[in-house]
1. Given a value of 8, 27, 35, 23, 7, 1 for P(r) over Cα pairs in 10 Å bins from 0, in percent, for residues 114-297 alone, point me to the structure among I, II it was derived from.
2. Using distance in nm of label points 7 Å out along Cα→Cβ at positions 98 and 338, single out the structure from I, II with the greatest value.
3. Given structures I, II, which gives the highest value for FRET efficiency 1/(1 + (r/R0)^6) of positions 146 and 242 (r between Cβ atoms, R0 = 30 Å, to 0.05)?
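A short reminder: the numbers here are calculations on the coordinates, not readings from a lab. Quantities reported herein were computed from a predicted structural model and do not represent experimental measurements. Cβ atoms are built from the backbone, for glycine too; each structure is taken alone.
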Structure I
Amino acid sequence: MSGLRKLQFDMVHGFARPTCTHVSDLRALLDLEPADVIVGDTAFIAAPLIQELGGPVFAGFGISVLGFPSRELAPFGLGLTPSATLPGRIRNRVLEQVMRRIVFRSMSTEVNAIRRGLGLPATSDVLFEYPLASRLYLQFSPPGFEYAVTDLPPQVRFVGPPRPLGDPSWTPPAWWDELSSGRRVVLVNQGTVATDAEQLLRPAIDALSGEDVLVVAVTGGGDPAALGTLPPNARAERFIPFGELLPHVDVFLTNGGYGGTQLALSHGVPIVAAGRTEDKIEVNARVAWSGVGVDLRTQTPSGEQIRTAVRRVLADPRYAMKARRLQAEIEAAGREEQAADLLETLAASASPAASTPTASTSSRSAA
């Protein structure tokens, strides 16, 4: 499948249909060991349902950019920048209704069948509205990376990306000292889902072969030998801890994986982004909007597009300056320590039997 049919299939089979057994499993676990808070990601529908049924309160965390509905934003997945003007709000409302009635209809039907089985009323909510029922929503990014809308849900807290755990078994490759040779370093990575090396890794290596830079390609699991013969200025590895590598990097060339993007910003590294699948169209739109990099607006950039964008980011200090500004925001946000503090505060004040607005009620108040 591809396009709309694939998206609809994923919404039903990846997110909606498993909710029934998720709820059953959580209830069984809570019978064994009661809890005050359930922490779940954006798409984990079972957690707000447990809360609605009178169980522990729900704390959400953002595994991608904020997808909450807003008067000033088009629906998630279109990559459109905000508009608070009257025509813009009309555009947003029309597109929201189209997405609700066409894209998310099959998912809503599936979720409502599960709700009826649990004794809950039907709802018109779609995937990105369920987290509106959360008592706390931890967003793993700095506020400057997100669109500054006026109707942001009040429970959102920007804590920045968690620091990655170190890998004590990792040893630097033989070429590691080249990172200190004085040449600028371009890191190329495609994350963990859209990993076809012909889309970005190989084109980037070829496009930058004649540039005075050191290109470090990290496959994220694939065999580096599959990239073929490398030019003299390129190195390829299956895995390098980003916490070790990013302090040496001048530009991060990525297809727009959210985690990698946030880690790059946590080191003040500007970005060249080229990706349109999953959530990447939205991540990359914010890369351009926040001024930390260039969005090539394609899944398969040409060598000329890559080369021009990398030269542009290296030549214009404003990209690095804005990336460093978000780096400072990330450090001020507190990262995993702040997230833990907020969760402990919520747990201390939460009552498992406390009533809470349904996701449907919350989404109407935010609309």
Structure II
Amino acid sequence: MKPGTPHDPAAIKADIRARALLEGFDAVGFAAAELPDAARGRLASYIGEGRHGEMRWFAEKVERRGDPKVLWPDVRSILVLGLNYGPDEDPLRVLAQKDKGGISVYARNRDYHDVVKKKLKSLGRWIAETYQIEIKVFVDTAPVMEKPLAAQGGIGWQGKHTNLVSRQFGSWLFLGEIYLALDLPADAPEVDHCGSCRACLDICPTAAFPAPYQLDARRCISYLTIEHAGPIPAEFRPAMGNRIYGCDDCLAICPWNKFAGLAHEAQLTARDDLRAPALADLAQLDDAAFRAFFSGSAVKRIGRDRFVRNVLIAMGNSGDPALLPGVLERLADPAVIVRGAAIWALRQLAPAEWARRAPAAIPSEHDSSARLEWVA
């Protein structure tokens, strides 16, 4: 260690905590390098019941996800960190603007992975140099059960919607972890403060919570609009409304948000053009325009075709005939998944026009890719 560096574990924690706050983190905690049996059990059940859907990495890396020491054998304690991204307006307001698209609060500016990782790396370098130890930095890019670790480190608890809730920041914390090859005592875990409240469960448009503290991702709009690669199952399309990237309903309704402050990191405050972008404009995006418009944003990672699929479903749900020209243009889109969403949107906005075009337009049922295209 450098001369003058604290040796007492409590003093070391205080030193690291102060530095983390200086780096701009809002919540800081220390957790043991292990997870409780209950957390591993919930993970096993989640995967065993197939609730992870197409997110195959959950099952492929379950051992490393369930045990920090399998991921990195040298870890002795874990620094858990939260960065506030509290919005400056009600995220649910956009849902009433049927000709606009609803983008989740977390994706309305720079990709949070980049923002949080930069801070983590800076803090990690300082820790490694100051205490002469090995460290590993993670931000939702490795098999880390970050929400249970954050709860173990005392910065929040997993609410009935399975997301982390903080008494100070409500639902709006990005999480990151620094694995430390240094034994430090863990902070006291945060207790559950949900009580009898079930607002997050009741507001879910697709009933994605089979029970409190359980999520079926296959029914979740965030999963469907971001992780799901194929056509959105027909049963969920009307419930999507105008949500085109993610869903904030269960987060935004949480009563603990009344204590939350606004994000202080400029890169996490919403871009004006992503607060409520016009669906008609988004439907016009080709691949180059999509990449340019969402440069630096988390939205970019799902690709243009999947995104425009979502936009067309929102257009179909709008009930606004003014959006019909944009839907008709996408019937000739090069992407099968976009054409399929366009024909569905056409059926919602102009059933007579759909009926007129359908007999000549729908391909043979023996063409499997075309059947996906025209799924109703």
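1. Source structure: II.
2. Biggest value here belongs to I.
3. Across I, II, FRET efficiency 1/(1 + (r/R0)^6) of positions 146 and 242 (r between Cβ atoms, R0 = 30 Å, to 0.05) peaks for I.
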